[in-house]
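Novice: Scrolling down, you'll hit the structures one after another.
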Structure P
Amino acid sequence: MIIQTKAVKLVQIYSTICEQFEKDLKYTCQRFSNNDKQDLTDQEIMTIYLFALEEEQRITVKQIHRFASEYLHSWFPKLGSYVAFSNRLNRLSETFRKLVTSLITEYCPDDCFLDQSLLDSMPIITCSGKRSGKVAKDITDKGYCSTKSMYYYGVKLHALAFRREKTIPFPEEVLITPASVNDLTVFKEAWTNKENRCFFGDKIYHHQDFFSDLEKENNSIMMTPVKAVKGECQEIRNRDKASNDLYSTAVSRVRQPIESFFNWLIEKTNIQRACKVRSTKGLLVHLFGKIAAAFINLIF
């Protein structure tokens, strides 16, 4: 059994999932077979996963199933075995992806600055060190994380987030790419259509010619810390150092909350460590399931 306040949260999550299913989630997991009526529904599986992860901090699927078996059996008497639960959960990878998109769209806070966006990415690690990645090779590869000064196998989680005053930003879009993909490449492919926008990014987004054209075409600008020019003489660097440092500090302070957002996401869900996943679908559930759980935390 669970206490009354948590029971209310469980019902709220289940109601939200059922509402989203009626809108569009059902089309991502609809069964076209004679075995389309399950004792344990997809809505119940997603509710168990999100509740145990968000409310009880059960990180792995095995921990989530064990918690449900011990404390949620009266709510979900048809839970079944761990193997069956894990297999059913992996089939919902695209459903979790769609759920994240729906939550981002429908629950955007009113205090967002819709003309100011923060950009960043963080590594999702399936293995690191001298080991080679052998899981989900169709969406993972080897990359380098300059913040942690390490090579790793996995993917990158990219976030484009609306700036908010004195709190973490709210994501407008999140994307997953192989670890080796450059952040600027992702921006060029996915977000160049944003008009009348002021972007704040780190030095990886410094590309004067590209963003000059973007400003002319879409009235959107990119603000990044000042990047040193190769071959520039030391006298010019010394002359401009004070103004460049002041400007870089100002930009970094504005974009710092996107780093806090990633830290908050890691603290709530341990999303960065994906060393226990064993398949592509399992990795997608790990990513979008945990992002959805974090958003559920914000909503309720």
Structure Q
Amino acid sequence: MTQSAVTAAPARNRARRGGGTLRAARAFVRASRRRLAPWLVPLAVLAIWELAARSGALSTRVLPEPLAVVRAAWSLIESGEMWADVRVSTWRALSGFAIGGGIGLVLGLATGLFKPVETALDSTVQMVRNIPALAMIPLVILWFGIGEEAKVFLVALGVFFPVYVNTFHGIRSVDANLVEMARSYGLKGFALYREVILPGALPSILVGVRFALGLMWVTLIVAETISAQSGIGYMTMNAREFLQTDVVVVGILLYAALGKLADWLAKSLERMALRWHPAYQQENEA
């Protein structure tokens, strides 16, 4: 072995290590950009809001400065009022989601799998789907009064439709060639549904679940206008009566934060349930 070859080997090793370090640094920068990018718009809005409030261009009666909102939130946290209202609203939202989402999933599967059930039910469901939640309030009060049942019913009704529609669409969108191939390999009956049809429909079903989780909080806002004595909606409406704009903004931000948390949970569920799906494998590799 020549002297030049002996001295070149360590240099090549150092170059490889340097190249690996550079690639790792670039990957870290890309990952940091992906994590920071979603926060750029909220931070920009917050900065503009603060500047407008401090300059006097934005009246405190219209929108208080961010610091006043933080102080109001801290006061509600210290008194325990915020957590009590969040707990009540979360219970209403999740109860309605469990009932409405469960019924939507079952009926979506039934109408998607069996044509006679679709003929009997789908037209009625589509008509009811186009009735605004606000228009249902007088009837809901007559049915359930102004107690918790009315609020849970409205949330359940709101989340029912996205789960139902996306489940039905997912079942009907399964590739017919995959079904025929499975049958040619001897799959039939429940095994065919379990191994081919339901996995094929799962991406669409989870889209419906994700949409329903967001709509759950939107519907809850409407539901909590029905003579509520607790909950985020009650806190916000009560603050409006006393012109406490800072508390109103706290309530709005709570709804936004809970909606974002629900969306994050839905996306995490998608990634776990669809690890086998090519689109999610590519996302994980990226």
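Novice: Work out the source of -14500 here, i.e. which of P, Q gives that when helix-only ellipticity at 222 nm (-39500 (n - 2.57) for each DSSP H run of 4 or more, over all residues; to 500) is computed.
Specialist: P
Novice: Another question, then. Which one of P, Q has Rg/Rh (Cα atoms, Kirkwood Rh), for residues 189-260 alone, as calculated from the coordinates, equal to 1.30? Before the final figure, lay out each step's value.
Specialist: Numbers: P: 1.02; Q: 1.30.
This value belongs to structure Q.
Novice: Let me ask something additional. If Rg and Dmax of the Cα atoms in Å is calculated from each of P, Q, which structure is the one that comes out at 26.5, 96?
Specialist: Details: P: 21.6, 77; Q: 26.5, 96.
Here the read-out was taken from Q.
Novice: Right, next: A value of 6.4 was computed for distance in nm of label points 7 Å out along Cα→Cβ at positions 37 and 253; which of P, Q is the source structure? Please report the intermediate quantities before stating the final value.
Specialist: Details: P: 6.4; Q: 2.6.
It traces back to P.
Novice: Also, quick follow-up: Say we calculate distance in nm of label points 7 Å out along Cα→Cβ at positions 133 and 245 for every structure; which of P, Q gives the highest result? Write down the numbers at each step before the final one.
Specialist: Working: P: 3.9; Q: 2.7.
By distance in nm of label points 7 Å out along Cα→Cβ at positions 133 and 245, the leading structure of P, Q is P.
We did not get these values from a lab; they are worked out from the coordinates using the rules stated. Bear in mind the structure is a predicted one, so any value in this text is a computation, not a measurement. Cβ atoms are built from the backbone, for glycine too; each structure is taken alone.
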